[in-house]
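Pasting the structures here.
Values quoted throughout were computed directly from the atomic coordinates according to the rules given, and no laboratory measurement underlies them. Note that the structure is a prediction, hence the values are computed from the model and not measured. Cβ atoms are built from the backbone, for glycine too; each structure is taken alone.
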Structure 1
Amino acid sequence: MDIFGGGSIFTLEPEHVKQVLATQFDNYEKGSEFKEAMQDVLGTGVFNSDGDMWKFHRSMTRPFFSKDRISHFNLFERHADELIGLMAQRFRDGYAIDAQDAFSRFTLDSATEFLFGSCVHSLKSGLPYPENANAYSAQSNGVSDAAEEFAKAFSGAQEVLAQRARLGPYWPMWEISKNKAIEPLKIVSAFIDPILAAALEKKNSSPPKTISAEKKEDIDDEETLLDHLVKYTDDKVILKDEILNIMIAGRDTTATTLTFATYLLAMHPDAVVRLRNEILDKVGPSRCPTYEDIREMKYLRAFINETLRLFPAVPFDGRRSKKATTLAPVRPGEKPFYVPAETGVSYSVFLMHRRTDLWGPDASEFDPDRFLDERLHKYLTPNPFIFVPFNAGPRICLGQQFAYNETSFMLVRLLQTFDRFELDPTAQPPETIPPPSWKNAEGRKAIERCWPKAHLTMYAKGGLWVRMREAANP
């Protein structure tokens with residue numbers, strides 16, 4: 001197809017995705033058009049670079065996501081318990097909460113502490129009230145402080161990137177009078193720049209010493225990602241680029257997964273019962289789970305995977321060919337697809353994850369058992385590229401296990417505290433409720449009670465307003 005005057009191929013074929021991400025990896029890149037659109041926020045960070053620069057950023061960051069580092073759950077515990085306390089109080093006061101907003105604050109606070117050792121404390125700004133709350137409550141809707149300002153600016157910068165991605169090569173026309181990333185980035189930089197300066201000052205004030213490549217990869221228990229990165233470079237721009245790249249990935253993707261996991265808990269009370277049984281059997285009603293506990297909770301992992309299948313955090317992606325090549329034929333006997341040089345190849349994880357020929361006739365249904373029973377070996381095991389929620393190949397998400405751990409920990413604490421989840425359509429902004437015409441649609445659209453949308457990541461339009469019942473644990 002021809003999009004905005006440039007050649008582009010769109011595919012839903014796992015074999016094509018495998019070629020682009022893995023077997024022909026060296027012939028595909030992000031491309032100059034994508035990098036120029038993302039440059040203001042992502043710079044040359046790991047998600048916005050190719051070739052040697054990408055290898056450099058990846059090599060700096062990879063050691064930090066070792067098993068030992070991502071299996072320390074104290075950080076998750078602090079922020080999860082703070083959030084659950086806010087949620088429980090709000091429910092006791094008689095109000096629904098926006099789970100999407102709540103989890104975005106939880107992941108932002110966790111990400112900033114993990115990256116910098118300096119939490120932005122967005123949860124301390126309070127949770128928003130629904131639009132139908134009374135005037136007194138609406139006026140008491142948190143405080144307008146630095147944390148809230150940072151959170152809004154961080155989201156604003158990402159919204160600019162999302163709009164640029166939607167507009168393709170024509171995004172500069174949308175910003176012809178003003179670079180819309182500048183204002184939110186000023187606020188983000190006001191938080192990050194002093195932290196970067198302090199980290200570099202700490203390094204430079206220490207006696208100079210030569211650190212071997214092996215020692216650089218050693219991670220102390222209290223070391224933050226920034227502490228680790230300054231061992232590799234003193235370049236403030238490179239450090240800031242990498243920190244912002246990881247922060248965006250660490251906040252939005254996990255918040256998306258937790259939001260849609262909560263949606264599915266509200267839609268499927270039977271899953272709540274099974275999850276609570278597994279959690280209570282393994283860790284009881286109050287103990288924090290360990291890394292080993294989470295590894296042994298098979299249904300919990302299946303539930304998360306099914307959430308990622310139906311609502312992948314990054315629903316669309318793509319690369320650009322460097323040289324002319326081909327993509328494999330879809331059916332036996334067909335010819336390969338010719339891909340000219342400098343051609344975009346886009347693919348939809350969202351649609352591929354719902355194909356009945358790849359996942360079975362029940363592909364549109366929510367069923368975590370498909371990751372536990374014979375369907376796993378029938379569909380996924382022989383064709384692993386039908387499930388790529390964390391990308392694949394050399395650029396597979398470095399934080400994949402960190403994301404699984406953070407999501408698992410939060411869900412365990414949530415399900416230890418609450419035993420019933422309900423959507424609250426009276427709190428949902430009316431224009432964000434799926435229209436009645438959806439009931440006549442095919443597939444999941446006919447049963448959806450939230451409105452999934454996507455920019456760089458998936459989200460629920462208007463938020464996800466829910467109520468939860470506190471469990472009467474012994």
Structure 2
Amino acid sequence: MDAIVANREGAPEGTYRELLKLSGPNVLSRLGVMAMGLTDAIVVGHFSAVELGYHALGWAPTVTVLVAGIGLLLGVQVMTARHIGAGQPEKTGAVLRRGLLYALLIGLASTAGLVLLGPVVLRNMGLEPGLAAGATAALIVFSLSLTPYLLADSMWFWLEAQGRPQVPMAAMWAANAINLALALWLVPGTSPFPVQGAVAAAWVTLVARLCLLTMLAWWVWRWPRAHQVGVFRRSPPDRAEAREQRRIGYASGVSFAIEAGAFSGMNFVAAQLGVMVVAAWAVVLNVAAAVFMVPLGIAAATGVLVSRAVGAGDVALVRRCFAMGLQLALAALLILTLLVFFDRELVVKAYSSDPAVLAMTGGALLLACLFFMADGAQVVGSYALRARGDIWWPTGMHFISYVLIMIPLAWWLAIGRGLGLDGIIWAVIVASLISGAALVARFYWLGDRMKQVDG
């Protein structure tokens with residue numbers, strides 16, 4: 001890379017204290033995201049194991065689309081942090097305005113697509129009688145909450161990049177309190193409204209996400225800095241800037257969709273083995289996803305610091321921020337893996353009291369402990385690579401690991417070899433190890449190169 005004059009204004013300090021200050025609220029906010037899904041799964045699971053299966057299959061397509069939409073908006077965080085690192089915070093208001101427009105368009109298109117195509121796909125999956133019908137009803141309601149959540153997520157990313165991660169954290173947990181209260185009221189079917197089970201949980205999710213959007217919008221409106229950096233005033237169009245924001249979003253959206261779609265696809269592999277396997281896999285996946293929220297929060301903080309270091313033109317600081325993020329994520333995951341390993345029976349009982357689900361899930365959750373750390377390495381690596389401008393390598397590795405390897409391997413092991421749920425989990429272990437190793441190796445292989453600087 002050609003010599004770059006580092007700009008220290010807005011550059012990260014490159015200290016663990018700074019990383020922890022960002023990571024703590026980031027982790028808690030992402031645990032809040034997971035808690036909302038876990039709350040619904042636990043309440044629905046205790047109401048009915050069959051309804052939990054409906055919930056899992058109805059949620060799977062919507063979460064895939066939602067995660068892809070979130071990826072498309074990741075440019076908000078990267079570009080905002082990069083401008084701050086370059087000492088140009090006045091450009092960050094336009095970044096958020098573009099992000100909100102993109103979120104609105106993506107959300108409306110996604111909802112329309114799911115409502116029109118989702119039921120058709122579920123009916124033609126060869127599922128057990130009644131399973132497709134139950135999942136379809138939940139799917140349609142879940143799809144209605146995509147637009148408010150994506151709008152909220154644009155502001156969420158922007159606030160994290162601005163160094164205010166505690167705001168979305170607080171809003172997310174307030175939305176969780178609303179979600180829990182409504183779920184306990186509506187899911188059992190004892191409320192005045194004619195809904196129960198998975199469909200009731202989907203309506204609760206919609207209300208909670210609308211509340212999240214309202215809280216974040218109110219805070220941004222009241223924050224003086226948002227007015228100072230131009231969030232609420234028009235600025236001249238910057239086509240190059242908008243193109244770069246979309247470019248980051250396209251690669252991230254495809255990458256997120258591949259990963260989420262592959263894991264959602266595992267629900268359909270499980271469905272070939274019966275509704276009890278679907279319910280047991282839902283428990284394992286929810287626990288794994290809850291654990292994953294910790295490295296995801298650390299990865300987001302790492303991405304912000306790497307983006308600021310890129311904006312400042314400091315390659316050594318780019319590497320240091322990545323190394324700190326990777327080390328922190330692996331240390332946290334080691335602790336969490338041990339906790340799940342020794343308390344797995346207690347964890348499983350929190351989700352379901354059905355004897356068949358309990359018997360099937362305990363051993364599977366023990367096996368799942370093997371992929372936690374590899375999954376953490378891959379998410380930190382992917383966020384850091386996007387932050388330094390290498391946006392398509394994570395996408396390619398996610399396609400190879402999760403589509404070309406994980407899904408066929410899961411089908412072969414679970415159905416072809418008769419391993420059932422354990423076969424699905426072994427496929428996840430192999431894919432996570434390959435992806436994690438490749439992404440970390442890629443970051444260090446790049447050396448001093450930063451593609452958005454080198455051109």
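The table below gives the values:
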read-out	value
Structure responsible for 17.6, with mean count of other Cβ atoms within 10 Å over residues 31-38 calculated and labels 1, 2 on offer	1
Origin of the value 24.7, where mean projected area of the Cα convex hull in nm² was derived from one of 1, 2	1
Answer label among 1, 2 for the case where distance in nm of label points 7 Å out along Cα→Cβ at positions 23 and 447, calculated from the coordinates, equals 3.5	1
Parent structure of the calculated result 1.2, given that distance in nm of label points 7 Å out along Cα→Cβ at positions 303 and 391 is the read-out and 1, 2 the choices	2
Comparison of 1, 2 - label where FRET efficiency 1/(1 + (r/R0)^6) of positions 15 and 95 (r between Cβ atoms, R0 = 30 Å, to 0.05) is highest	2
Value -27000, calculated as helix-only ellipticity at 222 nm (-39500 (n - 2.57) for each DSSP H run of 4 or more, over all residues; to 500), assigned to which of 1, 2	2
